[in-house]
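The numbers here are math on the coordinates, done by the rules we state, and not lab data. Treat the numbers as computed from the prediction; the structure is a model and nothing was measured. Cβ atoms are built from the backbone, for glycine too; each structure is taken alone.
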Structure I
Amino acid sequence: MLPGMAARPLVAIVGTGNLGTALALSLQRVGYTIGAVIARSRGASLGKAQRLATLVGARALTDASDLRAEVIWFCVPDAEIARAARALAGKIEWKGRVALHSSGALTSDELAVLRRGGASVASVHPLMTFVRGSRPALAGVPFAVEGDARAVRVVRRLVEDLGGRAYSIRKNDKAAYHAWGTFASPLFTALLATTEQVAALAGVNRKAAKRRMIPILLQTLANYAAFDAAGAFSGPIVRGDVATVKQHLRVLRSLPAAREVYSALARSALQYLPAKNKSVLKRLLDAGEFDSRRRLRRKAATLGLGRRLGSI
């Protein structure tokens with residue numbers, strides 16, 4: 001730990017979104033004291049800070065001039081991290097403190113103004129999804145960490161106390177890391193939303209589709225956990241069932257966005273997963289893509305956009 005810093009330092013949370021709320025509650029649950037919840041301004045932001053502060057026994061602040069916390073954790077949107085750091089830079093003495101942010105895409109350099117002021121800084125990102133109404137436990141969650149050596153030591157202790165698993169990430173790997181996380185949750189959610197639209201083609205409404213899909217989704221995840229992607233892969237592509245894939249592409253013509261998703265994922269399956277008749281299936285997908293572009297050109301021509309789309 002930092003010289004003079006308690007084994008469990010006093011923590012301040014900047015921001016009152018889903019991540020900041022989950023983090024404050026989790027830290028308090030494992031014995032950390034949340035000294036302050038810092039809001040951007042008065043009004044709605046301060047109201048949210050006051051509600052969270054009440055839950056964790058902290059003060060809600062907009063002026064951090066008397067902030068005594070040893071660890072200040074920025075839980076604001078990526079575009080706001082540097083601005084929030086600049087706003088607090090001149091409010092307190094930063095020497096000996098630790099400043100953290102939890103962007104998955106941005107590096108610890110977003111807090112450079114605080115580093116220049118004497119703070120040790122780091123980025124620490126939990127590979128977990130946080131949405132309104134959900135407060136996921138952080139036990140077992142991996143945290144990607146990079147930054148100054150002193151700050152990283154503090155972070156590793158915090159993550160260990162939370163029951164998480166901290167591991168190092170290089171600055172130049174963060175964009176790819178965040179893309180990976182986006183595939184694992186937000187784009188997976190987008191796939192589920194697309195799946196609901198395809199269910200509607202089969203006469204199944206969204207609510208019923210969600211209920212009926214849960215068993216196969218859970219089993220697919222269980223199979224992936226037990227057997228990896230290749231062992232969990234099933235369906236017409238692994239069997240090389242060209243006729244069925246052709247039927248899928250035909251029926252999905254009425255849902256162009258879903259058809260594009262299907263084709264993109266099918267191409268990924270042919271590249272990364274076991275499948276029979278790969279060359280035939282690839283030609284089928286290529287033909288489907290050509291057909292889609294041809295129909296788009298025809299539609300554009302009727303709207304007088306032919307020249308603009310000529311290169312598609």
Structure II
Amino acid sequence: MAGETIRAAVIEAFGEPPTVESIPAPEPVEGGELIEVLLAGINPVDLAIGSGKFDAGAPPLPYTAGREGIGRTADGRVIWFDEVLFPTGSMAERAVIPAGHGVELPEGTEPERAIGFGIAGTAAWLGLEWRGGIEPGETVLVLGASGAVGQVAVQAARLLGAGRVVGAARSEAGRGLVARLGADAVASTESDDLTADLREAGDGGVDLILDCLWGPPAVAAIGALRPRGRLVQVGNSAARTAELPAGPLRGGLYSILGHRNFWAPPEERARVFRLMCQHAAAGELALETEVLPLADAAEAWRRQGESPGHKLALAIG
């Protein structure tokens with residue numbers, strides 16, 4: 001309807017949190033689908049885009065923040081989506097996504113539970129399975145195991161057949177959480193000799209690392225890899241760069257593999273999302289989600305930047 005407005009969390013300047021304001025309601029566009037947003041997920045990628053320094057680029061200002069959400073289609077289906085057609089974003093009452101892009105929630109799945117298995121969950125599961133090629137019986141290390149991606153990864157590794165699961169986290173509380181999630185051993189990323197600690201935790205070494213940290217923790221973890229080991233890089237909450245010695249990489253025949261969810265085929269992302277929802281319904285997979293009102297978007301943005309240790313989302317509709 002011409003002249004209609006909606007509430008949205010808008011990025012007006014790079015490096016600043018979003019402000020909640022009224023904006024013109026988005027219109028349908030060719031190749032797009034108009035969605036009534038129910039819940040918007042907040043992810044590190046949103047902050048990276050909002051910084052204006054994201055390596056894949058950022059939309060022109062101003063734009064509505066958020067790539068991920070759960071919403072209702074015109075025909076009444078409730079779907080999860082992780083792609084929008086900017087300048088519309090998920091942190092608004094309506095968003096435009098690529099037509100046919102959404103994944104319908106399995107029957108009986110609550111949006112508050114499902115949102116944790118979206119961008120965060122698929123990064124963990126796809127990073128281990130699709131990108132990392134996890135094999136039954138392997139020892140898996142999750143760096144940054146107390147974050148949302150890391151928590152799912154600890155549980156997913158077990159569900160995918162890992163023989164031993166090691167988690168590494170900075171805080172004592174985080175390490176306690178990782179142990180409760182079923183890790184066989186937990187190490188502190190603040191250790192003076194993290195490489196030695198990880199080798200011991202892995203009972204001699206590790207085969208596959210899911211790395212949410214990068215920087216010095218990743219360098220130390222590479223030193224604990226067994227020959228032909230792999231590191232899958234999914235996040236850089238510790239540092240944007242890492243100083244890697246060349247010799248050990250060649251000597252161990254190690255592989256460092258970058259991962260972003262959008263490289264996986266859409267059918268793979270949909271399969272993994274539904275599978276995680278099914279595991280959650282069976283009590284085999286869990287991730288705490290905290291839902292804040294849209295009015296608190298700036299506060300949620302700030303807390304995401306401080307690594308909250310669980311999934312944050314905004315209630316929209």
Structure III
Amino acid sequence: MKRAAPMLALLLLAPWVGEFLLGNLSLRRLPGLLILVLLYGCGALLIREVTLRTGRGWPTILLLGAAYGVIEAGIVDQAMFNPSFEGWEFQAITPVPPLGISAWYAWTFVVGHSVWSIAVPIALVELLFPARARTPWLGRVGLVLTAAGYVAGCVVIGRFVNGSERFLASPSQLAGAAAVGLGLVALAFACRPVTPPVGNGWVPRPLHLGLGLLLALGVYQVRPESWAGLVFGIAWLALLAGLMFWFARQRSWGPPHQLALVAAALGTYAWLGFVLTSLVEPGDPVRWAGNILFAAVALTFVIAARRRIRTVTDQPRSQGSFAPG
């Protein structure tokens with residue numbers, strides 16, 4: 001169990017962050033976490049292991065996470081193409097009629113999955129288990145079983161959603177989503193392998209970095225739902241990503257800085273969970289209780305990770321903390 005702990009933690013944290021902390025699913029549906037493990041958990045674990053074994057880093061993880069987001073939203077649950085998915089009018093703003101999508105929501109789906117469903121859980125688990133952050137968690141059999149679990153999750157959840165929504169995307173839409181997903185996978189592996197940090201530039205203190213990023217992500221989340229808001233969001237995230245990667249290339253960057261990024265991302269989804277509850281079911285005390293509980297759990301993870309990385313001395317920096325392994 002000790003050897004399997006990081007793997008099991010990632011399997012559970014990926015769907016928990018992606019759906020429950022955000023407030024998409026309420027406390028009542030927590031048992032459904034075990035089904036979502038197949039899709040979210042196996043997807044995140046597979047991405048982490050493949051990236052590690054090929055010697056690549058966070059650009060690859062984020063691009064594979066984007067491919068994951070395209071496959072889930074475009075092929076599995078097809079929320080990207082469904083004009084009334086779960087009662088939401090996803091194509092009411094920034095529509096692209098030839099593709100049958102909303103540009104705003106297509107971007108939101110992909111970024112949400114790439115950052116919060118995949119990258120954040122991976123980073124959090126590696127911080128919770130710092131001694132094993134740079135080692136594989138699966139053998140060959142484990143990789144095969146994880147891939148099989150992911151495929152099974154796609155099938156099971158796809159059939160469930162299709163049965164409840166009674167919607168099926170067109171063949172051209174499905175083919176287009178598959179092509180984009182494959183393109184993102186190819187781009188992910190075109191990224192160069194991880195190299196050691198080389199800079200001696202200034203890096204903010206972890207606390208300042210975390211608070212600044214929490215504010216910056218808040219700006220991103222409250223931007224207007226319009227074409228202007230979409231363009232701003234893309235440019236804003238590109239600026240933040242470039243800045244974070246530059247910081248990570250400096251020799252003074254370390255695990256406390258990475259924890260600051262994770263804490264800011266978790267904090268963003270925690271407060272968004274309260275906002276979502278106020279919009280969909282403001283009179284449901286169970287949803288509010290779930291928001292409070294999940295936010296407290298996220299804070300507990302951050303505190304636990306902070307204590308764990310403090311217990312590990314002489315952290316290896318040859319690959320930088322943006323390297324997944």
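Which of I, II, III yields 10 for relative contact order in percent (Cα under 8 Å, 6 or more apart), as computed? Answer by label: I. Among the shown structures I, II, III, from which was the value 2.2 of distance in nm of label points 7 Å out along Cα→Cβ at positions 215 and 287 calculated? The structure behind it is II. When mean count of other Cβ atoms within 10 Å over residues 15-22 is computed across structures I, II, III, the figure 24.8 traces back to III.
Out of I, II, III, which one gives -8000 for helix-only ellipticity at 222 nm (-39500 (n - 2.57) for each DSSP H run of 4 or more, over all residues; to 500) as computed from the coordinates?
Only structure II yields this read-out.
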